[in-house]
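Q: Below: a set of structures, written as structure tokens.
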Structure P
Amino acid sequence: MPLEALAALIAAGIVAGFVAGLFGVGGGVVMVPVLRFLADALGWPPDQAMHFAVATSTAAVLPTAISSARAHYRHGNVDMDIVRRWAPPMALAAIAAATVAPYISTVGLTLVFAVFAAIVGLRMAASADWRWRETLPGAGVQRLLAALVGWLSSWMGIGAGTLGVPTLVAVGAPIHRAVGTAALLGVFVSAPALIGWLASARHAPAVAGPAVGYIQLLPLAAMLLPMVLLAPLGARIAKSLPPSNLRRIFGLFLICVSVALLDRAMR
């Protein structure tokens, strides 16, 4: 692995860990674009680059999501009633999505990530007060939303925060509560999604460096330690930020990620 790529991966791990704690995400929203941009340096085939990026990110998201969720739980920002209702359909959708992901083109997976990151980013940045409703909908609607978030999050290689936070806010959850709850729900996305990618290992082409199917172990190791260490710091800072500022920062961050990936996909 080139030293420049190693340095970029370590830096991405630092940023991803901080973002994971700050926004209740698993860090994949940072890792996937970085891995996608480093695909050539890492020797990944262009037609499978996004698959490697998503699978490797998923493996890194799980321990980071656990670290972030523990920090938010200690701060009292996790709604366990929502977790109990959302976790089962979210987990089932995540493992199903990861199992079929190898059959989607790398451009297709890139566009899924970029489009939904842009939609969420614009919604969160444009309005601090937009809600579909002020109280949570019925259990059936909540389970449907959970399955949709789990499926798309699995295809994007992220935890539940990127899509789960704005979804929870839209159906009545306070922003800090949504961030903390989504952090724990990220465990129920990343763990099943990781199982799905491992089950799809036979589809992965051979590349340089140690790997388990699509999961590349050297990039994973370079990012993982700084991610886990920085997630609790982000969670502490998130508790002290005003809700409106937290929402706008999250939205602008997603918009920047989306624009960069769309540019890459269209080349």
Structure Q
Amino acid sequence: MSTSTANPNFLKGKTVLITGGTKNLGRETAIEFSKLQANLFIHYRSTPHPTQLEHFADVLSKAGSKVEFYQSDLTSAKDVHKMFSTAKEKFPNGIDIAINNIGKVLKKPLVEVSEEEFDGMDLVNNKIAFFFIQEAGKSLNENGKIISLVTSLLAAYTPFYSSYQGTKAPVEYYSKAASKELQQKGISVNCIAPGPMDTPFLYGQEKNKDISYYKTMGLHGRLTETHDIVPIIRFLAYEGSWITGQTIYASGGFTAH
């Protein structure tokens, strides 16, 4: 039986597209892939100060990565198509890994969610996620990787997150279908479901008492950190490339599926 050793240069020269890649988990993911000398096409929505982008580009370029930033609100299939088309223009060798990191959260009783709030959740978490996978399936090089960030709440029996859980749940099924349909191109399609993460994404919805409770539910009595998830993203991009059609729950035991 033969064994293989991981090649530290396995991503050198490959192109990684990351949505929401200038802050929180997306930012840390970009930094990780830059250390592996991948080229980076980084989407962002809210425009940072130009000096912040310049500083981030310097950080990412230290190991030799080529970096391109791309701003878009991503509110339509057309927007998603344009993003992938621009990435292929900037990196003519094509896209190898596509990571969808964007999401929208709302904590509110189901009977109080307005149609406008639901539509906003459905647009970001469901519609754009669908067309991201679709466009990645069309655009990625052979043996590419599609990775979508969902949520460990998909395995939770809990109140107040109906619109969040409900609009994130379809991404699992889009990924399963795509993983079958894209087998001939060798493209793997997976989801990662983090637990409550120690980022502003969580703190905008939760009170201190709820945060304290979530900590008691997790391994080591803490929330999920970005550094817990980045290695799993990297794993699916290389060593775990035989995995496809799966949702990996990484919540420190907050939920189990």
Structure R
Amino acid sequence: MDTLQGKVVIVTGAGSGIGKCSAELLAARGAKVVLVGRRIEVLEGVAQAIREKGGDAWSRATHIEDKQQVQALISWVNDELGSVDILVNNAGSASKTLNARWIEEDEWQQVQDVNLKAVFLLTQAVLPDMLAKKNGTIITVSSLAALRPNLLGGAAYGAAKAGVRNFMTYLHNTFRNDGIRSTCILPGEVNTPIMDNRANPPTQNIRDNMVQPEDVAEAVLLCAGLPARTVIEELIVAPTFMRDISGDLELSRWKGAPAGLSD
């Protein structure tokens, strides 16, 4: 898969989970990978591990929901490495309160900012150079919550992930004839740290049967590494085994409810 050799790639949420695994796979294929997240020490640890294996990796701490910080990130990449060839929008955030009945406006907005607004800002920042060279790939990790919203992911998360799926379809329909490939990956339950925020955090044996971060990373690699003439518009990555989530849904319904309220 030499189509990735020397390509400049940005991966958000690269400190752990899907982002970390994606960065590792892309770097192993010869890409120049910029790891983006909030915790520079974590990012640098991942970057150093990639470099020790012979890959090229850089780390940049960025609040991707902040337009000025996004612009600064893209300017740095352009100056140091050249224009971005591939953008992997992976960073995500879920709310602690899952029921639309209880969630506060600030918490709702924070989830929209990280999962949706940040994708828009990063895309807008890289599009001019991609359009100028008539080549570029934008891959966004959404969620099956965009198609099957429920209390597990919560109201805010499902809405944001549906919004970003819509946005990726918009990009595909608008810029495909300009050489821009836009892909939306929709994973089911993935064994990442976000599971710790669930109302009923899954046990290890349940997590073992979930999609693993490296599984989604393989999907990212596939979408990024295909020849420029080919695009995967949308890809669902789901667990083979279906589990009973009825008890989890009932617990999620009341997480964050006012004290003393039970119905």
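Q: When distance in nm of label points 7 Å out along Cα→Cβ at positions 113 and 209 is calculated for each of the structures P, Q, R, which structure yields the highest value? Show your work: numbers first, answer last.
A: Details: P: 1.4; Q: 2.4; R: 3.9.
The structure with the largest value is R.
Q: Which one of P, Q, R has Rg and Dmax of the Cα atoms in Å, for residues 73-136 alone, as calculated from the coordinates, equal to 16.0, 41?
A: Numbers: P: 16.0, 41; Q: 14.6, 49; R: 15.8, 47.
The structure behind it is P.
Q: Another question, if that's okay. Could you figure out which one of P, Q, R the value 50 for percent of Cα pairs over 16 Å apart, for residues 41-88 alone was computed from? Don't skip to the answer; put the middle values down first.
A: Working: P: 60; Q: 44; R: 50.
Clearly, the read-out refers to R.
We did not get these values from a lab; they are worked out from the coordinates using the rules stated. Since the structure is predicted, the reported quantities are computational estimates derived from the model, not experimental observations. Cβ atoms are built from the backbone, for glycine too; each structure is taken alone.
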